[in-house]
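Student: Structures incoming, each one as C-alpha cells.
FYI, it's all coordinate maths here, none of it is from the lab. Computed from a prediction, not measured in an experiment: that's the story for all the values here. Cβ atoms are built from the backbone, for glycine too; each structure is taken alone.
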Structure P
Amino acid sequence: MSKESLINYWQKYKVITDKKVIAAFKKIPRENFLPEELQKQAYDDFPLPIGHNQTVSQPTTIMIMLQALELKKTDKVLEVGTGSGYNAALISNILKQGKLYTTEIIPELAESSRLNLEKIKIKNIEVIKTDGSKGHKEKSPYDKIIVTAACPKIPNILIKQLKINGILVAPVGPLYNQQMLKIIKRQNKLEIKNLGSFIFVPLQGEHGF
C-alpha cells in the first residue's frame, strides 16, 4: 500500500479528519523508522517489528490516537513508549513550538530512536531512557499524554501528571484485547470515551504487566 492510498482511504471513509495529523503523516518518512528489510512495507496498514519484541503500530491506529489527542502547536506532551521514534516524530511535527518528552524503557530502542530522530533533524523532542509507566514527574503537568503500549488499567499515576482539561490516550485492558480510551481530566472527574478494540504489546515497568 502507498502513503497516498492510505490517506485517500482515511478521507473517503472519514476515519481521519484532522488536517494537522494528515499533514504530519505526509511529511514524516515512516520508512526511516523501520529496519532496512521492512522499509518496502512502510505503508502497509499493519504493525511491523522493530526488535526487542516491540512493534511500530499500523498507520491507521497511530493516526486514530493522534487525532484523539487534539494536539495544539504549543502543547507539552508526554509519550510513554518511544519505540522506533516514528510516533514521536509525527507529534513533533504537529507541535511546532511545543515540546515532547518521550520515554523508553529498553535502552537499545531509546538510543536507536534518538538516532532516527536526529537523522530527520527534529529538535523539540527529549528521549528519556526510563520506566515510562511511572510517567516523567519532573516535567509535569502535561497538556497531553499518549501511551503506546497496553495498560492493565487506567494509569492513575499518569492521570496525576496531566493538567486539568488535559487528554490522555491509551489502550487499556487485558493482554490481547484492549480498549482504546480517550480520557479527559476534569476538575472532579474523568470523561472517558471508548475508541474501539485494539491489540498492543504490553506496557513494561512498575505499572505495566
Structure Q
Amino acid sequence: MAARTLVNLRDAYSELVGEDHVIHPCDVSDPAQARELIDRTIRELGRVDVLVNAAGVAPVKPIESTTPEITRAVLALNTEAPANLIHFAWPTLLLQRDGVIVNISSMATFNPFNGFFAYAASKAALNMLSFVTNAEGSPHEVHCYVICPGAVETPMLRSIVSPAALPTAQTLSPDDVANVVMQCVRRERTADAGRPILLPSPTQPAN
C-alpha cells in the first residue's frame, strides 16, 4: 500500500485485515520512487497480483489560468505515474502470466466541469492507456480495467465544490468505487476490461 504521507498510510493500515501488508510512503509522480515501490513489492512479496492506480489531482482552473507548470503536474500524477508503475511491474506480470491492473479515471472524461481543462485531458489519456495495456496484456492473462466515477465524497471533491453546491446525497461514496474495484480484481467484469466502466453519481446521467 502506498500513499504520499505516512499518516495517511497508517490510518488505512489500521483498517486492513490479515497479514503480509507493506506500507510505503511514495510520491508516485516521481519515477524513481515509483520504481522503488514496485521493486520493494517484488522483493518482499515475490509478485504483483494487483496494481490499483488511484492517486490523482484535480485543480479547477480556466484555460487562461492553466499554466504549463499546472498542466505538467496534473499529467505527471494522473497519467504518467500510472504509465510508469505499469511499465515497472510489466516484466513481472508477464512472467507470472497473471495480474490485474485497475486505473481510476473519471466521468469528467465524458462530461467535465468547467475548469477541468488539464484534469479531464489527463484522465482521458488514462482511459486510452488502459485500453492499450489491456490489449497487450490479455494474451498473457494480464487484464487492465479503467473505472470512471462521477463525484465521489472525498476531501479532494470538497476542496473543489461545497456541500451546498453539491449535496452528499448527489455523490458516490468511496465504498461505491471500491466495490467496483473488487469486482475487477475478482475478475467478475472481464467483459469490461480495457474500456471505461462508467460509475455516474446518483443524479448524473451515464451518457
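Student: Quick one: relative contact order in percent (Cα under 8 Å, 6 or more apart) came out at 15 when computed from one of P, Q, so which one is it?
Tutor: Answer for the origin of the read-out: P.
Student: A value of 12.8, 36 was derived for Rg and Dmax of the Cα atoms in Å, for residues 50-161 alone; which structure in P, Q was it taken from?
Tutor: P
Student: Let me ask something additional. With distance in nm of label points 7 Å out along Cα→Cβ at positions 34 and 114 as the yardstick, tell me which of P, Q scores highest.
Tutor: Answer by largest value of distance in nm of label points 7 Å out along Cα→Cβ at positions 34 and 114: Q.
Student: May I pose another question? If you work out distance in nm of label points 7 Å out along Cα→Cβ at positions 66 and 186 for P, Q, which one comes out largest?
Tutor: Q
Student: Comparing Cα Rg over 2.2 N^0.38 Å across P, Q, which structure shows the greatest value?
Tutor: Q
Student: Let me ask something else. Work out which structure the value 1.5 belongs to, where distance in nm of label points 7 Å out along Cα→Cβ at positions 10 and 42 was derived from one of P, Q.
Tutor: Working through the options, I get structure P.
Student: Hey, distance in nm of label points 7 Å out along Cα→Cβ at positions 74 and 130 derived from one of P, Q reads 2.5; which structure?
Tutor: P
Student: Can you tell which of P, Q yields -12500 when helix-only ellipticity at 222 nm (-39500 (n - 2.57) for each DSSP H run of 4 or more, over all residues; to 500) is derived from it?
Tutor: Corresponding structure: Q.
Student: In addition: Have a look at P, Q and say which one yields 4, 17, 22, 20, 13, 9, 7, 5, 2, 1 for P(r) over Cα pairs in 5 Å bins from 0, in percent, for residues 26-81 alone, as calculated.
Tutor: Answer for the origin of the read-out: Q.
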